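Input: structures, listed below.
Laboratory data are not the source of any read-out in this text; all were calculated from the coordinates shown. The structure displayed is predicted, hence computed values, not measured ones. Cβ atoms are built from the backbone, for glycine too; each structure is taken alone.
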Structure P
Amino acid sequence: MAHPLRTTIEDFVEGLKGFERDLITQDRVRDFMQATELSVQELKPYVNFRDEYYTRNLVYRDALFEVMVICWKSGQKTPIHTHNGQLGWMTIPQGEVAVHNYKYVACNCPEKQNVVGLDCLGGASHIELERLTTEVCTDQSGVSTVDKLQSIHQIENADPSKAGVISVHVYSLPFDSCISFDLEKQHCCRKSLSYFSRYGKVEGAVEHSHSGELRVIG
């Protein structure tokens with residue numbers, strides 16, 4: 001059994017593999033993550049900071065779970081985005097982020113939400129979102145979650161520390177695209193997601209990308 005003070009990536013992944021599909025709930029995975037915290041040292045192979053954009057670094061993925069490390073320099077943030085109707089959990093081994101939670105109110109293309117396997121097709125030119133709360137997440141704040149009721153948010157590193165923020169994200173089920181909202185331009189669209197690195201190895205195409213923020217949503 002994993003010791004909470006020295007959990008390895010292998011311990012963490014094996015624990016997730018032990019979940020049966022019908023037993024994957026927000027509370028069960030949250031309890032597991034609280035009991036098996038990953039240290040910054042353990043995450044070192046997946047830590048990649050870039051000045052231009054935050055990076056999504058794949059640690060593990062199967063049919064039920066996706067595990068990522070996201071690295072944020074000061075001022076870097078995601079667009080406001082959805083999670084394609086899936087459950088999500090986040091811990092912060094280093095630093096501090098603000099999570100701005102939003103509620104969908106209305107748009108001029110509600111019919112595009114009626115599609116199998118996706119939360120929405122996007123394409124609205126009038127969007128109404130209500131900003132609900134801002135949650136500050138640190139290495140002391142426990143596990144932050146998204147679920148089917150509260151699935152729209154924006155993550156921002158407002159911490160001025162030069163050390164940067166390291167966050168661990170688990171999703172179930174994994175997803176490869178989401179809806180990104182631009183409230184200033186009153187536009188939303190479906191964005192494909194990519195990784196900066198997979199299993200500790202930097203992706204060559206992403207290494208040379210200059211459009212990281214649009215491609216690497218957290």
Structure Q
Amino acid sequence: MRGRFITFEGGEGTGKSSHAALLAQKLRALGVGVVLTREPGGSPGAEIIRHVLLSGAAKPLGPEAEAILFAAARDDHIRNTIMPALTRGRWVICDRFTDSTRIYQGELGGVDAKLLRALERVTVGDLKPDLTFVLDAPIEVGLSRAEKRRGDAASDRFEGESKEFHEKLRDAFRMLAMSEPNRCVLIDASVTRLEVADQIWTIVNKRLDPATAPVALEGVAS
């Protein structure tokens with residue numbers, strides 16, 4: 001039985017990584033086998049490309065080149081992490097997926113949608129998340145959280161963009177959630193962490209019914 005595929009999307013500092021990890025923890029408590037992963041990254045080859053992208057080294061090459069690098073990372077990630085896990089019946093929870101490329105490089109970067117679709121056909125094929133959470137918060141809240149999280153470290157390639165960029169980013173993710181209500185759920189991430197986690201858990205139970213998922217075999221890595 002194929003596992004479920006859940007993705008988390010949203011702007012910087014909205015809590016995607018934290019809530020992906022919290023959801024994984026709750027599912028594992030039910031005995032569900034879970035693979036928690038991220039993009040860019042999630043596999044050895046993709047993690048190398050992640051460093052190139054988030055360091056800003058690829059920015060001078062332009063958004064088209066960045067989109068191609070994201071696609072290369074995603075191809076490695078899908079082949080080596082996501083599809084093997086889903087085939088084994090594991091639930092895959094991913095911090096960002098194709099929606100981020102469509103929005104960051106497409107909507108905001110101006111990359112031709114035909115190029116993005118072509119890259120998806122090659123790398124993603126028919127793979128699609130069963131459920132996508134779009135975490136939403138005012139940009140001041142998100143950027144403040146991102147700054148607190150990184151401490152003395154420099155902002156990454158996307159955190160360092162302008163306020164106007166982040167406003168457009170937020171609007172684009174909100175439009176995504178409204179355009180695909182059967183897959184996407186918009187979550188107010190400006191409330192407390194517990195409130196957000198409760199909303200997410202309620203929706204996962206209602207839509208995907210994890211209590212009926214096969215229990216992961218003891219001793220098998222999840």
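A value of 28 for relative contact order in percent (Cα under 8 Å, 6 or more apart), calculated from one of P, Q, originates in structure P.
Out of P, Q, which structure matches -14500 when helix-only ellipticity at 222 nm (-39500 (n - 2.57) for each DSSP H run of 4 or more, over all residues; to 500) is calculated? This figure was derived from Q. Please state which of the structures P, Q yields 4.3 when distance in nm of label points 7 Å out along Cα→Cβ at positions 41 and 177 is computed from it. Label of the originating structure: P. Looking at structures P, Q, which one was mean count of other Cβ atoms within 10 Å over residues 89-96 calculated from, given that it came out as 20.2? So the calculation was done on P.
Just checking, which of P, Q has the largest value of distance in nm of label points 7 Å out along Cα→Cβ at positions 33 and 145?
Result for distance in nm of label points 7 Å out along Cα→Cβ at positions 33 and 145 over P, Q: largest is Q.
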